[in-house]
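Presented below are the structures under discussion, each in the form of structure tokens.
Please treat every number below as a calculation from the coordinates, not as lab data. Predicted model, so just to flag it, every value in this text is computed and none were measured. Cβ atoms are built from the backbone, for glycine too; each structure is taken alone.
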Structure 1
Amino acid sequence: MAISVFDIFKIGVGPSSSHTFGPMVAANRFLAELDEAGLGDNVGGVEVELYGSMALTGKGHYTDLASMLGLEGADPETLDSAGIPATRARIEREKALHLGGRRMVPFDPETDIHWRGDKTYPKHPNGIAFAATDGKGRVLHRSLYFSIGGGFIVGENDSIHPTAAMGDNSKPFPYTTGAELAALCAREGKSIAQIVFRNELTWRTEKEVRDRLLEIAAVMEKSIEVGLQGEGEVPGGLGVKRIAKQIMGQVKEGTRGGDLFELSDHINAYALAVMELNASLGQVVTAPTMGSAGIVPAVLKAYKQYAPEASDDGVCDFLLAAGGCSIPVKINASFSGAEVGCQGEVGAASLMAATGLTQALGGSVTQVLNAGAMALEHNLGLTCDPVKGLVVVPCINRNPLAANKAVNAVRLTMLRGDEPARPSFDEVIKALYLTGKDMSDKYKETSQGGLAVVWVDC
């Protein structure tokens, strides 16, 4: 499986790429396996098994709902979030699933979804299994999958080793590290965005790559626009109010300090808007995850709004560099909060926003990588301790903070010229991996430590 920037940027319904998007993808893969085995017409029922982090935070992440939607054949990119409540109500009322969108089979969410938070497979904390049974309850086919972050799914027998899953040798310019990417740029006399673009031509034409990048950018901008209209409380019962619209209104009225805070407040409103929408089962783009989906869109929107040279070409370069520079993180560390904490989600997203903006502003290869290193470095150690397993606290506010951090990393980098970063891009990614491995499981998307246990009035 070669990694494309469009494996990094995926359109779907929030709130979690690993716990919502991933289960839908896994369920679709399970349906395909049933068809390949010729078992589709023999299925008399299905069961879902959630393990480790999938069970411990699954309620807050709508993992049960996502699994049911996936078993009905829902595609994360085309799913209309407005119809989700009615679908859930129908399944619970009729106690049946429209399996693969073709035939009804008995299914009771209360008894056919098994929450096994006390069991974790060594392969990855996010385990999910689907079992198809005949009319007498005998198992016809069962598959175990792992949702490894950013919407990526691997099967029980698939290699989870990052370099084995990377498959970059199919590309004209394969790389696994920032140093290798920089060497390719030097050898070819190309920017990072240009090298990544050439790699994308492995799967698409030039027009298709450009059109898809602009489509991704458009969905990001729409998520901001829709989020800025939101009012009331964020779902989940924590009493957290949507404030993106309020902040934007104050910015427009000039009541928040004028020019001193103008850029920061725009970025705050944009990132909050995306995350408030994400928490409400809205459509967003993984960048690289849904828990960090507000960071890249906020900085990209700020680039379009404030950079005099902003253009569609700049937007494409932004996303190519951001996606391309995240691939070494995917290969050598992880995007998964359940594996390495929030540093793998928000930290990676901050890196992406910083590298993308530096590229769009005409920064050198060294500056692009330096900005990414700085942004990620100052998110190291960030825990994933969601209150009630929701992508609300601390996730929502964490996005605008990291987006502003990315912009500042770009500013600090470009003021310094081409001075080599210490630590380097690759060294910071290694530190992310090692820190994640050392981190207690309480702080890796289990809601068993940190804010999740000190917030006691929920």
Structure 2
Amino acid sequence: MRLFSFRRGGIHPKGGKPAAMLPITNAHLPHYVIIPMSMHVGESAKCLVKPGDVVREGDRIGEAVGLISSHVHASVPGRVTAVQKLDLVHAKGVECVRIETGGNIRNWYAEKRDWKKLDNAKILEAIREAGVVGLGGACFPTHVKLSPPPGCEIKDLLVNIAECEPYLSADYRLVLERPEDLLEGVRIARKLLGNPQAHLCIEDSQSDLIELFGSLLQDESGIVVAPLRSVYPQGSEKLLAQAVLRREVPSGKLPPVAGFVAQNAATLVAVMEAVVYGKPLIDRVLTFSGAGVKEPGNYKVRIGTPIRHLAQDHGLPSKYAVLVAGGPMMGRSTEDQDVPVVKAMNGITVLRKKDDYRVKNQPCIRCARCVDVCPTGLEPTTLSKLCEAMRVEEAVSEYGLLNCIECGNCAYACPSTIPIVGQIRWGKSFWTRQQVRAKSS
């Protein structure tokens, strides 16, 4: 069996996937949820509710502003008790709606719609109305991603099932337990994109998925399995294109320019639910795992559920080094257990050992290990130093700062434990803020 992989760099991080064999279970309904108006790339949604309002499960409580934005919905029925700005893991000063849970839970799967009778405009509107965004971490509004700009012929659809970060197994379980739902989402996406070839990108460590889809797709054309070598960060969309299609995305450009669109597997299941059942994106599957967690597992969780709720139900160790929203490589650490689960949060990882999370750093010894493992061919140590010295413009123009995919390989490989990716992430954020200010002035 031929295995695809990107051309340079990559690592095999420690950690494994301790929850991979555990089926998805529904997390208990929280007593309250905190739902941010910004869980997507682009403009924050406009809040539509105020304290005292009663909402049903699935009601729209935030309205998209402009094209690159997304609607936000109540993930539980209940009463709005507060609308306030809070500091979250992914951003500060985000407007949030707090809802005290109470009322009837809806059955979203009672009525099924034949999407094949709908035209593309109505399908895209259903996805937009449901507030579906990329669930692999990027959070780009899906209705925009599935309507590429004029002049871009989409020849390939890459379905990302790689889930190459340690500890995380939510996508693996979702696809294993609901393969037909994924395939229906793929068919919907293909219709919208002009029926390109779809590639199910699966790492060879998930041989059961490769065999499963090989069997399911025997009599179906237009969808094929693309087995990948197990190496991190195999799931990056630009690296997937490099591996499977041998195609490069030009610097500063988006994938449609190179003739492909990539979609995370969980996103396509959400697309299917939106189009077939009219269900908005009010929950997601995530992995709760890590050292000392009493009940690691893959849980279907309502958007806005405080991390504390999951910790109380499934047990945190008495002492741990850090709590990570996401996986240990690309996730963001937090000390606040009251922050909510957002659409992009594919896991909550508890790291306890010094080997898992190294907090002290030493001066750079110029070993170039970060350069060796960088999958995009950058010089991470140079970028890090430039960002630290506030020479961000130089990092962008001369060293390709914006081409960094923030995979974390550099920080993982650094023997001096320098937080390279954190400094680069800050530099990219600073550059973005500067560009926004320049346009508005």
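Cα extents along the principal axes in Å computed as 70, 52, 43: which structure among 1, 2?
Working: 1: 70, 52, 43; 2: 61, 52, 50.
The value was obtained from structure 1.
Consider the structures 1, 2: one of them gives 1.00 for FRET efficiency 1/(1 + (r/R0)^6) of positions 70 and 254 (r between Cβ atoms, R0 = 35 Å, to 0.05) as calculated from the coordinates. Say which. Walk me through the numbers before you get to the answer.
Numbers: 1: 0.15; 2: 1.00.
Only one of 1, 2 returns 1.00 for FRET efficiency 1/(1 + (r/R0)^6) of positions 70 and 254 (r between Cβ atoms, R0 = 35 Å, to 0.05), namely 2.
Ranked by FRET efficiency 1/(1 + (r/R0)^6) of positions 294 and 374 (r between Cβ atoms, R0 = 35 Å, to 0.05), which of 1, 2 sits at the highest value? Let's see the in-between values first.
Values: 1: 0.95; 2: 0.40.
Comparing 1, 2, the top value of FRET efficiency 1/(1 + (r/R0)^6) of positions 294 and 374 (r between Cβ atoms, R0 = 35 Å, to 0.05) belongs to 1.
Quick one: log10 I(q)/I(0) by the Debye sum over Cα atoms at q = 0.27 Å⁻¹, for residues 182-221 alone came out at -0.86 when computed from one of 1, 2, so which one is it?
Values: 1: -0.86; 2: -1.00.
The correct label is 1.
If distance in nm of label points 7 Å out along Cα→Cβ at positions 14 and 230 comes out at 0.4 when worked out from the coordinates, which of 1, 2 was used? Please list the in-between numbers first.
Numbers: 1: 0.4; 2: 1.8.
Working through the options, I get structure 1.
Who wins on distance in nm of label points 7 Å out along Cα→Cβ at positions 46 and 398 among 1, 2, i.e. which is largest? Before the final figure, lay out the partial values.
Numbers: 1: 3.0; 2: 4.6.
Checked 1, 2; max of distance in nm of label points 7 Å out along Cα→Cβ at positions 46 and 398 sits with 2.
A value of -7500 was computed for helix-only ellipticity at 222 nm (-39500 (n - 2.57) for each DSSP H run of 4 or more, over all residues; to 500); which of 1, 2 is the source structure?
On the way: 1: -15000; 2: -7500.
Considering all the candidates, the number was obtained from 2.
For distance in nm of label points 7 Å out along Cα→Cβ at positions 110 and 270, which of 1, 2 scores largest?
On the way: 1: 4.7; 2: 2.5.
If we compare distance in nm of label points 7 Å out along Cα→Cβ at positions 110 and 270 over 1, 2, the biggest value is for 1.
Determine which structure produced the value 11.4 for mean count of other Cβ atoms within 10 Å over residues 134-141, calculated from the coordinates; the candidates are 1, 2. Could the numbers behind the result be given before it?
Numbers: 1: 11.4; 2: 20.9.
Of the structures listed, the value fits 1.
Assuming 0.15 is FRET efficiency 1/(1 + (r/R0)^6) of positions 302 and 366 (r between Cβ atoms, R0 = 35 Å, to 0.05) as calculated from a single structure, say which of 1, 2 it is.
Details: 1: 0.90; 2: 0.15.
Label of the source structure: 2.
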